[in-house]
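Below, each structure is written out as structure tokens.
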Structure 1
Amino acid sequence: MAKVQELKLFNFQGQGMADTERDLADGNFRYLENVTFGDSARELKQVATLTKSDSTRQIIATLNVNGTIYGLGSYGGKTAIWVTADSGTTWNHYVCASNSENAVTTQVNPFFCYFNGYIYFQSGAVGIATLKVSDNTISDGHWCLPDGGNPTYGGVAWQGNMYGWLGNTIFKLTTGGTASDMLTIPADQQVVELISYSNLMAVICKSTVGESKMYLWDGVTTTTFYDIVSEGTGIVAGGVLVDGTIRIVIGGNNNKDFRIRDYSGGVFNTVFYYSGRKNQTGVANATLISRVKVSRGFIYFMVEGTKPSSTATNNISLFRFGNKVSGQTNSLCAYSDFAFVPGVTGSLLNDFTILDGQSTTSDYFSIFAVAYDVASPFATKEFVSLTGFSVAPGAIETGIYTLGDSATTKHFKVLALHHAPLTTGQSVSIYYRKDSETSWTELGASSEVGTVHYHINNIEISGSPAPDFNEIAFRIEMIGNPVLTGFRFKAEELEDIYG
């Protein structure tokens, strides 16, 4: 008697994009893009499409202050703060008046910090200027820093002062207008992030010659550290504090993978590994191209690399890792695709901001992001998530299913999609790829308004029975913001090759 097996997909709580490919555990997938994976165990939604526009604002750093976005950029060749209260629809600019305040347009992670009603920022001269957020007045050029002060990096508020770095020197900036060098990091390490860690400052570094290190500093001593911890080898993009845990993201030296590592018990442990997914030409890349930021338990960072639905080698996506509720499994997904392939790989200045608690819909964050190609002056792209769900689909790709044995031949029997009642413009489509195939074939689509279920018996492709297979993978695409609740299919094993 032929053996019939059933595959069910109803769990959206797991690792997300697992780094294995065959017969994945429940809740694990090969690739997830433009979906809210990690929000709910029983349903998956599409993330709003990012809209792209060209800009001459040259914004290279962003801040979210009470729902208003501030961008450090330029206007008329001078440093300017750009301000928008509607996620990028309308902008105002406030310019440093001094002739010496040349625009900062080629600096990764410039000093840009909100503290007690003011934004402090690298002005392009020899110090830090301020913008008062209550009336957007700028005072520029008088916050002189030690050692010349140009350029300055970072910006974190800690224990009543602000801290940044110049080269390998950590400096303290007081609201009274004084600045002083505090201590120096060893020359083989480059500072990439400062994290307020209770009574300690965590100095996240990347090494130019070997292992990267984190230096824990008490804020008082000038020659010693509370502790020095190995972060591992690779290209450290940055780190954040998540629920009391320091979490860092490290890219591989070959720009094909990255690791997420947590600091616990005096050491960093890898909690997730991701290798770049092959594109349609078989190339796999994954390069970290932004700092790491945190919002409501999730960390976010920008990745330039390959994805399964493209032939390009340097697509840009905003990745997300974490969970909504403490104690749940942390998951990774390509949360929002930028639909942007820059002209030059790896020469970008990028930043983004997420508006906590504010959104154009009840389910999603608003995102504002910039990608600035330093190889092409003024070639700045700005991205913002609005309400559109008709362009970039939410995509879910399963791993390869063998149904127990890839040597046996199987035949499609039944397929079903499950979703919340569809409204006008919503659809859920299902594709398959069998055996050694490299392209997807559509099996069917659900789009009838009001339906909650799409069911196919005796599956056909263009009027002919669907072909038999040994192993198979599926891709589900959502358009119009439907709510996917599950998928299932049955296949019949046609032979028992083992007798």
Structure 2
Amino acid sequence: MATPKPIEFNGWQDGMKNHPINGLGLVKNVDIFENSGIAKIQNRMVDSGLVYTALPGAEVYDTYGNTWTLTGGYGLGTGTLYKNTLAVETGITNAWDIKIYKDYVFVSHADKVAAYGPISSGPQYFDDLLTSADGLVDEAFGALLVGQDDFLYRGNGNFVTKIEVTAASSGTPPTVAISTSLDLPDGQYVTCMAVLGTNIMIGTCGSPAYADRYTLPTANIYPWNRQAGTLGNAGLADLPIILNENSVNSIINHANRLYVSAGVKGNIYEADGVNYRKIATIPYAKYNYTIDSIIYVNAMSVYRGTSLLVGVSGSNSTVATFGLYEVNISNPKYPISFRDVSDPDSNVTYVGFLNNKTDTVIRAGWWDGTGGGGKFVDETDSVVYQSYSAIIETELQKVAMGYTKRTFQHIEINLADALEAGQGIKVSYRSDSSSDFTLLSTWTFTTRGAVSSIVDSFPIADIRYLQLKIELDQGSGVTSGKNVSLISVFVW
């Protein structure tokens, strides 16, 4: 009788799937994109130090090195505008969005536009620069956009409003006036905007109330050339991109392509202004028919030009994981991985914004959803995740046919680089997709030395299916730039 072939686990670069029968069940805090075929530990997310009073929903950075954060996003709390760690304005109702424009931080909230500045000298907060008396409404989402034509645009319910700003000296409010507006078709309300070529791309939902945006099957993207009038008039706009979803959640432009989140099932689309296609579904749940997700307007960003960062909000459970997802948009298979926020044990996670502040720093505003829970902004630092919190749960492989079962005795772990001091690997297993994993062994530099291949006993008896849980660790004393580099695991 022929000896059964070893079972191989690798292909980390293919990313995680909704269910382990389709591929990797979990890729958490593990970098699978930098070098195809190698899994290593991600740089960790840490609390940046300030506990906010409401969900951080938007953040921008000025040329002077300041960080501006707006809390109270998406109707979750009363808003505050922060300059670095200093609150410069509190009590902001229905805080929507912020943008830096002409040396001011412009704030869209409720049916108003306010500004704080000039940033460079003697800044003050000027509320009520534009109000309902100027035609602003408190509907859908009051997103702000700085256009390539150097005007400021605001989502205004069933309209998009073009705003002309003239800066003023310190102590004097800027002159702000609505110059033109676009009237969208009835039943279309602005949720988000982005620039594509000469057009502004306007994402919509079917409800005037942002909290009700998922109740109607409306998710259109309208191209607008920034002329005043009503869509459908000659020269104003092309026909919309119509998505079969409930609400366009977020739009971001990268490399003359739109990346779009729409609906409640984690679907991500790519569009060119006319055509679109679905490129990925965020695998936040094994079975997502009854488990919905939320992706907020500012919760998408492009990182290093190769990855789409997506903040997925919802209630964590044994079958659903919400937080920060990364989609490799430079790979035509669009593989996906997951990373923890600084408190991975939170039961509910709301991600208000995601930004790539620099080529090495990601910042994320989030809230654990509990009544007295903290609201945080996390950022990556130069240290990778520790304490075996970098985890791969492999695919669930069938290892025996018919009524037979299979027994395993050995394991081989292959690394691209030899283990160094502080590094370690754990392997656990289970024989279905829902049981608890059983730890089999831990291998470290202390017990094995500087080896790049580990062969050991792997005693498992009488199973038909096999799934591994592989946990990677790197101690704080490891030389900067070093990392565990997992290639493959074999069992036989």
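Only the coordinates and a few stated rules stand behind these numbers; no lab work does. Everything quoted here is computed from the prediction, not taken from an experiment. Cβ atoms are built from the backbone, for glycine too; each structure is taken alone.
Given a value of 10.6, 32 for Rg and Dmax of the Cα atoms in Å, for residues 112-159 alone, calculated from one of 1, 2, which structure does it belong to?
Working: 1: 10.6, 32; 2: 12.3, 37.
Going through each structure in turn, the value belongs to 1.
Given a value of 4, 14, 19, 23, 19, 11, 8, 2, 0 for P(r) over Cα pairs in 5 Å bins from 0, in percent, for residues 312-367 alone, calculated from one of 1, 2, which structure does it belong to? It would help to have the intermediate numbers written out before the result.
Values: 1: 4, 14, 19, 23, 19, 11, 8, 2, 0; 2: 4, 17, 25, 25, 16, 10, 3.
Only one of 1, 2 returns 4, 14, 19, 23, 19, 11, 8, 2, 0 for P(r) over Cα pairs in 5 Å bins from 0, in percent, for residues 312-367 alone, namely 1.
Work out mean count of other Cβ atoms within 10 Å over residues 200-207 for each of structures 1, 2, then name the structure with the largest result.
Values: 1: 22.0; 2: 25.4.
Largest calculated value belongs to 2.
Hey, distance in nm of label points 7 Å out along Cα→Cβ at positions 16 and 456 derived from one of 1, 2 reads 2.4; which structure?
2
Quick check on the output: 4.5 is distance in nm of label points 7 Å out along Cα→Cβ at positions 240 and 416, derived from one of 1, 2. Which one produced it? If you can, show how the numbers build up before the last one.
Numbers: 1: 3.9; 2: 4.5.
Source structure for this number: 2.
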